[in-house]
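I've put the structures underneath this note.
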Structure P
Amino acid sequence: MRGQEARDQAERKAAMATLAQSSGDDIVRLWNESGLPAQAELLRGPETGLVTVRGRIGGGGAPFNVGEATVTRATVRLPSGQVGHCYALGRDKQKAKLAAIADALWQDPVRRAQVETRIIAPLQEELARAREKSRAETAATKVDFFTMVRGED
């Protein structure tokens with residue numbers, strides 16, 4: 001059973017990362033097309049605040065405070081009892097609320113496949129397209145330096 005719990009946690013973490021990285025407009029559009037319910041009791045938020053961002057030199061040095069980032073969070077409970085959470089960078093309260101509802105629905109074994117196929121998978125495809133576009137734009141500016149050896153020593 002422990003192995004299944006670990007897999008479920010990893011899958012939930014991946015789904016929530018996808019929602020957090022995606023744009024609010026994409027989430028709203030997919031939600032409206034999905035037919036998934038958007039009714040949930042708000043337990044917290046959505047509310048916006050600041051979190052301290054910490055860093056380390058070289059990834060292993062002493063931690064230091066880099067600055068602050070704006071984060072919006074929401075916690076919801078479905079009528080069936082599942083509780084969903086969302087923390088996302090930025091001020092998009094609708095995104096935070098829908099992502100929290102998606103988290104709660106994802107935890108329901110009956111709804112998980114719907115959330116995965118109608119929301120998470122299309123968002124992952126959109127994120128992959130955006131990454132590929134960024135890679136292509138970066139590759140177009142790549143400069144290859146080489147040294148020509150002259151015949152004289």
Structure Q
Amino acid sequence: MRLTYHTDYALRILLYLVVNAGKPTRVSDVAESYGISRNHLLKVTLRLGRLGYLTTLRGRSGGIALAKRPEEINLGDVVRKMEDEFLLVECMRVDGGECVISPACRLKGVVRKALEAFLSVFDEYSLADIARNRDALSELLGLSRIAAEPV
């Protein structure tokens with residue numbers, strides 16, 4: 001199983017916002033901390049906003065912020081909404097693909113079951129769960145923390 005960069009970046013942005021809680025966050029700050037293209041992160045940020053995970057703040061101290069509490073953001077939901085398709089094998093395409101054995105093949109069912117198992121692990125965790133080590137994450141992201149705040 002593999003996630004697209006789009007989903008990977010979405011999870012990183014959300015995690016960054018938890019670690020930097022309450023402080024104005026610009027997309028360029030996130031990009032710099034992770035060493036990722038700002039343009040790529042802008043696209044991901046726009047999608048996260050449309051999906052209701054982020055809000056944008058205008059003005060001098062503007063930026064992006066979580067629209068929900070970290071406990072309310074389920075990782076499985078984020079992954080499902082950020083991934084356009086989970087086409088792990090050709091026969092999972094809407095049109096059935098071009099594989100000649102598709103009508104009799106049982107691989108599609110096995111792959112679908114494996115995908116469900118993969119996603120069910122993400123379903124077990126919230127954004128708050130993966131941010132419990134805020135101080136270590138803050139240091140690695142280059143964020144200065146005055147006081148450790150509980151998640």
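Bear in mind that the values in this text are calculations on the coordinates, not laboratory data. Worth saying up front: this structure is predicted, and the values here are computed from it rather than measured. Cβ atoms are built from the backbone, for glycine too; each structure is taken alone.
Values for this structure:
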{"item": "At a computed 29 (relative contact order in percent (Cα under 8 Å, 6 or more apart)), which of P, Q", "result": "Q"}
{"item": "Of the structures P, Q, the one that 82, 37, 36 was derived from, the read-out being Cα extents along the principal axes in Å", "result": "P"}
{"item": "If distance in nm of label points 7 Å out along Cα→Cβ at positions 24 and 40 is computed and equals 1.6, the structure in P, Q", "result": "P"}
{"item": "Distance in nm of label points 7 Å out along Cα→Cβ at positions 8 and 80 from the coordinates reads 2.4; which among P, Q", "result": "Q"}
{"item": "Answer label among P, Q for the case where Rg/Rh (Cα atoms, Kirkwood Rh), for residues 32-111 alone, calculated from the coordinates, equals 1.14", "result": "P"}
{"item": "Read-out FRET efficiency 1/(1 + (r/R0)^6) of positions 104 and 128 (r between Cβ atoms, R0 = 25 Å, to 0.05), computed value 0.05, structure in P, Q", "result": "Q"}
{"item": "Distance in nm of label points 7 Å out along Cα→Cβ at positions 16 and 48 derived as 0.7 - corresponding label from P, Q", "result": "Q"}
